[in-house]
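Throughout, read-outs are computed from the coordinates displayed, never taken from laboratory work. Just so we're clear, the structure is a prediction, and the values are computed from it rather than from any experiment. Cβ atoms are built from the backbone, for glycine too; each structure is taken alone.
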Structure I
Amino acid sequence: MADLVIRPLADRFAAEITGIDTSAPLAPAVRDGIVEAFHRYQALVVRGPVLSPRQFVTFVRSFGEPDPSDTSRYHAPIDIDGFKGLRLVSNIEEGGRNKGQFGNDEMGWHQDRWTDAAPPPATMLHGVEITRGGGRTGVVSLCDAWDMLPDDLKARIEGRSIHFPLLVTDTEGRLATADPNDESLFRIVPLVQVHAVTGRKYLFLGARRILSYIDTAPLVSGLSSEESAALLDAIYAHISRPELSYLHQWQAGDILFWDNRCCAHRRESFDAAERRLLYAAPLVHSDLLWHGQVPQAA
C-alpha cells in the first residue's frame, strides 16, 4: 500500500486519493486502505484516467455490487456481461435519443434511493466528459451537520421520523388527505440515525426539492405539512452552509464516491451547449462498506 496517497480536501471531511491505477484490479491492501479512508472521510476523490464502462464497473465491484436495475427507460443500456445497470448521467443527445439522464439543471441536496429499506451505502461517479464551467458536485456530511446543529434545532428534530411519499406522481391528490403513517404510501425512517460502522449520529434527509419543479414533500412525524416544510427549510438552510460541504471541480478521470447513508449531494447547473457525461453506480450490497447492518434510530 506504499503508493496509496491520501490528502484531506476540507477541514472536516473529504479526501483525495492518488498513486493507484484505477484501470487495473486493486490489490487487497490498497482496497482496504480506501475502505478505511472512506469511513474516516465519508467522501473520496480518486484521481486516475478515463475508464471504459467495463473498467469502471470492475473498480466499483472491488467494494460491492452496483445496482443492477435496467436503465433502458432513460437511455440505451451498456451491456457488460449481462450487467445493464450502469447509469449515464448526461445532457448529451445522439440520434434523437438521450445518451443519459438528468440534463443540465441544478439539482438540490439529496441521497440516492432514499425510500429503499436499506439505501445504498455508497454511490460512485466517474468523470468521462467534463464541462469547462459549472456542473460541480457538492457533497455534505450529515454527521458534521448534526454535530454543528444549534441545540434548539436539535431539540425540534430528535426523536422524530421523516415520512417520504412513495408515489412518484400524485395526479389524484391522494397524499393531501393520506394518513402519513400508511406504510403503503410512505417510507418512514428516523430523522436522526446512527452510522452502522462509525457510530456517529447523522441526519437522514432523503430528498426534498431535487429539481426546481420537483418537491418530494416529505412529512415529519407529529407536524402538519406546513410545520414539516418549515422545519425542513431550517435543516436544509443549515446543511447548505459552505463549511459543511465539499464542492468538487471535476477533472476527466476522477472517481468521486461518498457514503450515501450519511452524506447528501447536489449538482450545479451548467451550459446546455456543453457536453457532460458521468458514469454512476450506487452500491446496493457491500460487506466492506455496509457490514450487513441497518442504521438504528438514535
Structure II
Amino acid sequence: MVSDTSQVDANAPVGVDPTRASVARVYDHMLGGKDNYEVDRKTYEQMKAALPEVIDVALANRAFLIRVVRFLATQTDITQFLDCGSGLPTAENVHQVAQRLNPESKVVYIDNDPVVIAHGRALLAENELTEFVDGDIFQPRGILENHVVRTHLDWTQPIALFQMATLHHHKGDRHAPAEVMREYIDALPSGSYVAISHLLDPETEDTKVARQLEDAVARGSLGGATWRTRAEIAELFHELDIIKPSTVAEPGVVELVDWWSDGPMLKPRNVAHRIIAGGVARKR
C-alpha cells in the first residue's frame, strides 16, 4: 500500500533518527556540544566544504543572542523571554544569561525536536522560573494558546520574543514566515521586543558563496534553508520600531557581528560573518 504523503508537514521534526540530520544537532555540533550523531557531523562537513568558515555563522549567532539578552536584561524592563526554536541546551542559553543579571527573569523555551525536548526538560527540572514547551514554532496559534506559555508568562506585561536562526528553516511558501511573525507580533503586549537572526543574501559578490552553501544544505538531509535579503528580513519585523544597532548606524537589519559588538573586531571578517544578519525591534 502506498502511503499518502500529501498531508505530510515539511516542517515536522526529524525525530530521534540517527540516519537523518537535525538542525538542532548540527548546530549543537558546531557549538562544541556532544548531543549529535555521525549524520549531523557529516552534514556539517558538507556545509564546511561549501564554506570553510561556516562554523562562524553559528558562533556569530550565539554571540548575538547573548548580547541581545544582556541588553534586554540591563537596559530595558523586560523580565520575560519566549525563545522559539531554542535548540539543544548548549552553554549560555537565554535563561542562564538573563537570570544571572536578573534572578527573577522568566523564560519559556519552545522546540519540537525530541532530543531537544528531553535534554531541555532534564536541564530545567529544578529551575522554577524556566519552562520547556513541546511545540511547532511555525504554528503560532498553538504556541500562543499553550497553557504553559499563557500562565508562566504575564501577557499583560512586555515580553521578549526570540526567533534566532529559525525562520530560514521554514519549508514551504517563501512568504509564510512573515505571516508567522505577524501573528506573534499581534499577540505581544505593548513594550515587547522581538529579536530575529536569519541567513542573509548580501546581494554582493558573497551571494555566490551563499548559494553554494544553500545548495549544500539542500542536498543534505536537513532539507534546505532560505536566504533572504536585508529588506526581506526587515519585513519580518512588520511595523515594529527597529532599534539602532550601534551608536553610529541607523536603525535596521545588520550583520550580526555589527549589532552592538562587545569590542573592536580585530580578526578579519569573513564570508560567514557577512551571510547572517538580524536585529531587535520594539512594539509601541
Quick check: -5000 is what I get for helix-only ellipticity at 222 nm (-39500 (n - 2.57) for each DSSP H run of 4 or more, over all residues; to 500), calculated from one of I, II. Which structure matches? I
For relative contact order in percent (Cα under 8 Å, 6 or more apart), structure among I, II ranking highest is I
When FRET efficiency 1/(1 + (r/R0)^6) of positions 161 and 241 (r between Cβ atoms, R0 = 30 Å, to 0.05) is calculated, the result is 1.00; to which of the structures I, II does this value belong? II
Given a computed value of 25.8 for mean count of other Cβ atoms within 10 Å over residues 81-88, which structure among I, II does it belong to? II
At a computed 3.9 (distance in nm of label points 7 Å out along Cα→Cβ at positions 65 and 209), which of I, II: I
Identify which of structures I, II gives the largest calculated value of mean count of other Cβ atoms within 10 Å over residues 185-192. I
Kirkwood radius over Cα pairs in Å, calculated, reads 19.9; among I, II the input was structure I
When you work out mean count of other Cβ atoms within 10 Å over residues 25-32 for each of the structures I, II, which one comes out largest? II
